[in-house]
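What follows are several structures.
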Structure I
Amino acid sequence: MSYSFDGRVRYSEIGENGCLTLPGILNYFQDCCTFHSESIGLGVDALKKKEKGWVLSAWQVVVNRYPRMGEDIRTTTWPYDFRGFLGKRNFTMDTAEGERLAYANTLWTHMNIRTGFPEKLTPEDTAGYELGEKLKMDYAPRKISVPEDRTEKEAFVVQKHHLDTNHHVNNCQYVRMAADYLPEGFKIRQLRAEYKQQAKLHDTICPEVCCETGKIIILLNNEDGVPYTVVEFA
């Protein structure tokens, strides 16, 4: 069973071109799955009491068109697979008239927040979620291939405004960070993001940029050169 909520693109969500930004689309998707979990009694507070949580492991987001300020939109999500400690979930964003604006595939890891390790799903963990049909789309591999030729950028430190309720950098914040290294006028039609480890307050992030034909890959590394997140824009 899918979950949907209706919205209207706000001025605070748009970029210089008057349209909803890519991070804005990601936020709608993240909010939608959070609302879904809350609606069946498996929201943030309920999971914390059980010392459990879902951590996003990978995004693949395709944008057909960025909605304009004031447009009415409907965001929808549904899980289509639970296996081991992993969950898979699709998202769509449509206009009120039914135009498909954007869609996504995501991979989530079920975690024990006390130990910090993945924890196998039980029937109780997925009760209330009804699996839907897998969205028809061109599914990219989870792993992002990274070229050897990279350009290092100036390091920066994680600030309080980067964090979410889990006390680590929010998924969308990594995308915002990576997007700062895109060339002027680069139009994003697809995003892929692979989350490898969690960055916390005052951690240092050391970016590297790789440019290929038609796409740009940004690595957000720790001080040892190990990625927190790899983001591919195409």
Structure II
Amino acid sequence: MSRLSGWAVFDLDGTLVDTLGEITDALNRVLEGHQRRSLSREEVMTLVGHGPNTLIARAWSATGAKAGKGEILGISNEYFREYQRNARGASRPYPGVHEGLQRLIQRGWKLGVCTNKDGTAARSLIRKLGWGDWIRVVVSGDETVRKPDPRPLKLALKRMGAGSGRHLFVGDSEVDLQTAQNASVEAVFVRHGYGEMGRFRSRCFDDAVGMFRWMAQSGPARSG
């Protein structure tokens, strides 16, 4: 007897949730504490995508002298503390995401997250948004190597128990598309986030509403 089997892994920041305001606020508090200028939301958008250590290194380069390798970890820890101080509810799901995730669960999809974000912050955000029962697997950049290395995505699928069937990775950046290609996983791109497709080509949607509608309609692949 055939059954539906499909596994969808999502990037988090810029894909499911608009966290740019929180990232900008926390980063600017750290910069101001080191007597550096604040960065605009648009400037910060160009710095995210490769994890917090890279964010700090890029922010320091953008505002003055570069941070030394020995400094970055300490400044990153400052950033984590500031990020935790952000006002509750500042990060919001993109329109249609909550309903879209619920619909995918009803259609038989298994859902996970693969992010370069700090794992504690990622899991806390997922719980606060009420997605903890839907997204039970979260692989973060601080527990393994970071995207675009394929290993975090492969680990997420392994923890989800993914077997034969349809495997998707949904993201908002060239890093995410490179990760999917490196892992030989079907890639989906949403334009509403912080990144660009770059040289990659994949199925692309302007917003989450269209992306989730397509996923629900096409459904998980059937396996024997």
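No value in this document is a laboratory result; all are computed from the given coordinates. Remember, predicted model here, so these are calculated numbers, not experimental data. Cβ atoms are built from the backbone, for glycine too; each structure is taken alone.
For this structure, a couple of remarks:
- At a computed 2.1 (distance in nm of label points 7 Å out along Cα→Cβ at positions 96 and 200), which of I, II: II
- Comparison of I, II by mean count of other Cβ atoms within 10 Å over residues 168-175 - largest value held by: II
- With helix-only ellipticity at 222 nm (-39500 (n - 2.57) for each DSSP H run of 4 or more, over all residues; to 500) derived as -4500, matching label from I, II: I
- Computed 30 for relative contact order in percent (Cα under 8 Å, 6 or more apart) - originating structure among I, II: II
- When FRET efficiency 1/(1 + (r/R0)^6) of positions 48 and 152 (r between Cβ atoms, R0 = 30 Å, to 0.05) is computed for each of I, II, the one that comes out at 0.20 is I.
- Of the structures I, II, the one that 0.50 was derived from, the read-out being FRET efficiency 1/(1 + (r/R0)^6) of positions 32 and 160 (r between Cβ atoms, R0 = 41 Å, to 0.05): II
- Highest-scoring label, criterion being Kirkwood radius over Cα pairs in Å, for residues 56-183 alone, among I, II: I
- Parent structure of the calculated result 43, 23, 18, given that Cα extents along the principal axes in Å, for residues 8-87 alone is the read-out and I, II the choices: I
- Computed 3.0 for distance in nm of label points 7 Å out along Cα→Cβ at positions 72 and 176 - originating structure among I, II: I
- Test item: P(r) over Cα pairs in 5 Å bins from 0, in percent calculated as 1, 7, 15, 19, 20, 16, 10, 6, 3, 2, 1, 0, 0, 0, pick one of I, II: II
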